[in-house]
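As structure tokens, here come the structures.
The numbers here are math on the coordinates, done by the rules we state, and not lab data. Keep in mind that what you see is a predicted model, and the values were worked out from it rather than measured. Cβ atoms are built from the backbone, for glycine too; each structure is taken alone.
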Structure P
Amino acid sequence: MAEQIGPDGKTCAQRHAEWAAEEARFEASFAARQAADYHTRCRDCGVFVKKSRWVKKDTYNAIQHQQRPLCGPCFDEYDFIY
């Protein structure tokens, strides 16, 4: 059975490959971040989070409101929408 082609003319595998490439480019844009300058652990469970979720230590929200990053599973536990 041949893989179906969607309305955009691409197969699921092609769309997934494009998404993976876009995700890799997005994550690569944060490669220069240094852990010493950022909060790097989830505020709820303490797991190390991806660089794209890090919160800079010297920002207003990090200082005044103790803003910390959330990992994906902990973020999904909250009901409010950002």
Structure Q
Amino acid sequence: MTTADRINIRRSAAELREWLIGKGCQVLDSRIVGKSSVLAVSGPVPSELTSHVLVITEKLNGLERRAWLARLGGCCIHWREQ
């Protein structure tokens, strides 16, 4: 991955972070994984993400919870049930 690619990924993540904050979402964490950024969020998720959602069922030590993943603008947005 070139430096220009990393700059573009970080720029896209920053723009998406500002958009999510403007919609009332709280961004908990962001990181770059491979060639895309992943933003972990909580709070009310914007309705624009509902058509892009993939539901993930996580199981750990007999406990089960759901998580959701949406891809928007080359970035992944991830949130879990509380």
Check: Any idea which of P, Q comes out highest on distance in nm of label points 7 Å out along Cα→Cβ at positions 14 and 70?
Finding: P
Check: With mean projected area of the Cα convex hull in nm² computed per structure, which member of P, Q shows the largest figure?
Finding: P
Note to self: Comparing P, Q, where is relative contact order in percent (Cα under 8 Å, 6 or more apart) highest?
What the structure shows: Q
Item checked: Comparison of P, Q - label where distance in nm of label points 7 Å out along Cα→Cβ at positions 6 and 38 is highest -> P
